Structure 1
């Protein structure tokens, strides 16, 4: 959702291109708003679960992926270390790939070890600094746990991956929660707020979703309905329209 600076700049714009229909209400001139989504890599749209799992060497075991951004959020990475321990104690009921981010990579593996997580003995639990093959992993995954940046949410919509979203509270105008609520109202996401969140609550929410295939199927369908797969074309056509109008005026 737009911040204050964006809304001020939009007052003089001929067209305001946004990701979500709900954004229209935040502008003084809603008639100028066009919902164009956000361009994402084609792999997010067209990679199938079967193709991704074959390339990754996976069978039908559940797969969870999680990430808190390229840097990694300190408090959420600390919580995720406890989450990994709960998975280990439960016998690793699913595979889990967690991206720590560049900052988290410096200390999170050691923190997890100090809490009793034995990654070598439990290869189902994997820590990475980054996930470089996100389209492939997202297509293969049964659940993604992440933040609510606009680009991430548009990738999730395109892939149709059921998600638990924990919006960052440290952003302008609380826009991440506003973004996340769009997917939640559409039926594609479960939103948990960071304040007061525990590893146990996050784990139980994930467990419930992974044990409810019909609900995840509904979430996938809802996300794909919300996805704007022709975003680049919409943006291009809007620019052409404005250029043609300007030429006529001149």
Structure 2
């Protein structure tokens, strides 16, 4: 069993008398040091699954098991603490705070995650992670002076600064050109492995699937394919 298990998760939305089941009993196990990519057409349920796994919305049924604990049985404050201290997030857009420097963005994340590091140790950790993502030379820059690729690198550093156990990435390359997309995915792949993180990513870009250890294809709220590589997925599509 992986560090993170999605156990028979269902999600139903109600609009008046109309009920729509978005997720129809999803089972998925995520392993440490690996990138799992969720793919599928719009409306397949992949983004809903990611937000439920991240504790951003509740299930209608089923369980999210993280480090042996049932998150769906936790109170909202417990879930918030898990998100803040154990999870990292990267989205399509970096969502950097415009009036904070690159270094300050990361220091803010350490505060949010209630880091126990002392101030001097925090600054050293900021320098270390910025060097890892190739942004140490821009630590005093403001977001307005950064390129799209640089902003995403800072967003990744911010997501990793508190050493999360799980990284949730929702279309992290969608706003970038092909070259920058490959650079960002190579960085996510490398950090996932070197920091032993469990990464769950939603993407529409098939080129990015070569950076994933597992590809999970969804359709109409169910998993229709679960393969260990893009080659296996393509081979299945041809048979």
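From 1, 2, which structure was distance in nm of label points 7 Å out along Cα→Cβ at positions 48 and 176 = 3.0 calculated on?
Working: 1: 3.5; 2: 3.0.
Only structure 2 yields this read-out.
To which of 1, 2 does the computed value -10500 (helix-only ellipticity at 222 nm (-39500 (n - 2.57) for each DSSP H run of 4 or more, over all residues; to 500)) belong?
Structure of origin is 2.
Starting from the value 29: which structure in 1, 2 was relative contact order in percent (Cα under 8 Å, 6 or more apart) calculated from?
Values: 1: 22; 2: 29.
Matching structure: 2.
When Cα extents along the principal axes in Å is computed for each of 1, 2, which one produces 51, 43, 37?
Numbers: 1: 70, 36, 31; 2: 51, 43, 37.
The read-out was computed on structure 2.
Consider the structures 1, 2: one of them gives 4.5 for distance in nm of label points 7 Å out along Cα→Cβ at positions 16 and 200 as calculated from the coordinates. Say which.
1
A value of 2.8 was computed for distance in nm of label points 7 Å out along Cα→Cβ at positions 64 and 96; which of 1, 2 is the source structure? It would help to have the intermediate numbers written out before the result.
On the way: 1: 0.4; 2: 2.8.
Only one of 1, 2 returns 2.8 for distance in nm of label points 7 Å out along Cα→Cβ at positions 64 and 96, namely 2.
Given a computed value of 20.6 for mean count of other Cβ atoms within 10 Å over residues 144-151, which structure among 1, 2 does it belong to? Mind dumping the intermediate values first?
Values: 1: 20.6; 2: 15.2.
The read-out comes from structure 1.
Any read-out appearing in this document is the output of simple, stated calculations on the displayed coordinates, not a laboratory observation. Every value quoted in this text rests on a predicted model; they were computed, and no experiment measured them. Cβ atoms are built from the backbone, for glycine too; each structure is taken alone.
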